[in-house]
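Structures given as structure tokens follow.
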Structure 1
């Protein structure tokens, strides 16, 4: 265990996240200075705040290192935080011999930094210098974040911010729960008899949303989950009919349904999606290695992925995304090369590359206790392989985000052919437009013109969502009231 001792509560999230990035295999605990050393503590970071400055003391294996910087009372909060994180980064980098690709950045949206500086009229050279000097970001990740920020600005230019919104609809059912998943999802086999009740409650929430947003322009619709295509064709048709009947889709720029699991896709379901003018779907293999699919609880095979993709092309879909995960249990660079070779043959219209993130609510956390974190390996080589493969097939990076406890301390990147980018993906990350979310476990975010953001959450449990739908609607009423 690594203990972080603070003499006052300040910047706890950033400090904890940075220490965890250097020591992903360790438990990291925040506590006060009065807590005595524990016998099982591997190391301890003390952060002393004083009017004259901040002192850091790092103790590990009987050695001690210190950093001190002064005059923090004259600096604003952001500057103080940046100084603190650079000092901690220096201590831990010296202790571990590691250099993190994203430097001391701990937030999930690193592209916001270059995006903001681009909007201020700063040059690429100025932005790059700022990223590397202020946050210690590597040259490679600096280049990537600037490229994506430039592309995002262009893609979002026609979006209605003040007078528009996007719609998310959650279908919380899956064939099975994957090892790494922490999303709201329930086995469809156990909930099949209540799908109708869920859709009835969902339609009531959609009724309210459509009425409340009737004077706004709907830019994108994203139906996710879970796996929406676990619904039978009749139920899927019912859902999409409701979307068409309740919402004004005249200005819609994108209509996505996350088909996700290849074993949930049939010609009949694809026909339903096509009938309702869905423009973008996902077919997500995660890997093309059969042994890994079994370990992570995906009940489909590689051949089913290939067949689902073929069916979607035959049905006329010309905007298909595929997801991959780097750092899956036991996977090597050769496994990644094999997966990418098949992806290149398929030539999807977009490719989303995830670095495996270990979530407390997932089965993966327990799996790691039994098998060790060493079984999860994501390397710079693997990430470079995916980028080179995407660019070879005409796909360019267009959005990026990070999560806690990511394998290799890397990132998730979306690549796409020009004109095939997932606009909703950018909007959910950049938080520049209100997104109204319906369904169990969904979170609505209202974005105000001054940049302020307010949220409301729906309950995650399906039965509770059905029974408490009036309460969910009232939560939205309060969020969306003028």
Structure 2
């Protein structure tokens, strides 16, 4: 009596019709602008229907209730949605999302996902080769950089405890010497470095911030000085975190120089390449990742520069045997006998147990588009950032904070009449509340700034010009009324 509620070859037409009608609502309700401007209070009022009715509702009524959820979402494909490292997904990724959800494979054990396990392993091996790793490397798909960065620092912590203090943290927990461990990163590194430090029992004060240059890249000389200070204090640099594509500026730390310092101190080098790893697709820009192959571990996000549906990331490890720090065996899931007989269970590499077959999205996109198309799309986003920066420099009252290295452009509206910090914060909120544009915002050395994150390869220079003209016009309007 319940067969029609689940997928099978016999129910496939019902599924097709449900998808068709649901997609029709998404199409008709899709926001005309970047955002409707609806407030949180109004959204709560509109979405206050009974969440679990006693009886199932007719499809037409459910679809009517779906409509405001679509209407009041951010339109990622709109050229004026340009705030975050949050990309519009490829149609290929959306199609693969339907397939992987229908298959519903669980990536923890081979007997739950045989073909999916093999494909993820193969794609992980390919990613390692692209990053410059040799045959002993390995990878696992993750939910994104937060999880990947945590994994890198977890392995760095346990490796330091094992090699420096002969401690197996898996069995013994943290010894008193763990209080001497430190993580080093640039002062503009992702906040997950600090978040990971306190989640790993070291505390956020274990994170040492290293100064950056005018391009917001870690200074190797300053890193050398910090390492020397740690030596003098009998503290242990368990990990150095370099960034390939910072959140605000898209800046890439000097990876090769940092790697040399990490080797000299026997420190684990983790590279947060959540955004910058997409440069591997580009023949003209991948040289910016020189030194990536020297990292002990790497974070990659495919729901950023690879245009995959959320979530889709990967963690790469130069020496796959170090995944052993994550291994725990359960008789019902991944018994030791499986490893001895060559049965791969990816739970041995992951912090998660149940996990989606997200590798399918990336594989399907690669198959349909190919390297040349994907590389050209990435190059276009970087060209857009360069164009925006040049336009800003030519059009006061806008002020460019730094020339973009990748696709991130940080700027501000400079006012002679009003407090510029307050005006920039108000300008960004004004554009959002009226549904005119979704811009990013950040604070750079005490200055409130606006940000463009160029990730959408369908955006044209004309559209970007119109957006910046809107920013100037709305800024002048607010300035005049201040």
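Taken together, the values in this text are just the output of simple stated rules run on the coordinates, not laboratory data. It should be emphasised that the depicted structure is a prediction, and the values quoted were computed from it without experimental measurement. Cβ atoms are built from the backbone, for glycine too; each structure is taken alone.
Figures for the structure shown
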read-out	value
Identity of the structure behind 14.0 (criterion: mean count of other Cβ atoms within 10 Å over residues 76-83, calculated), options 1, 2	1
Ranking 1, 2 by FRET efficiency 1/(1 + (r/R0)^6) of positions 132 and 396 (r between Cβ atoms, R0 = 35 Å, to 0.05), the structure that comes out highest	1
Per relative contact order in percent (Cα under 8 Å, 6 or more apart), the highest-valued of structures 1, 2	2
Entry that produces -0.34, -0.80 once log10 I(q)/I(0) by the Debye sum over Cα atoms at q = 0.08, 0.13 Å⁻¹, for residues 244-403 alone is calculated, selected from 1, 2	2
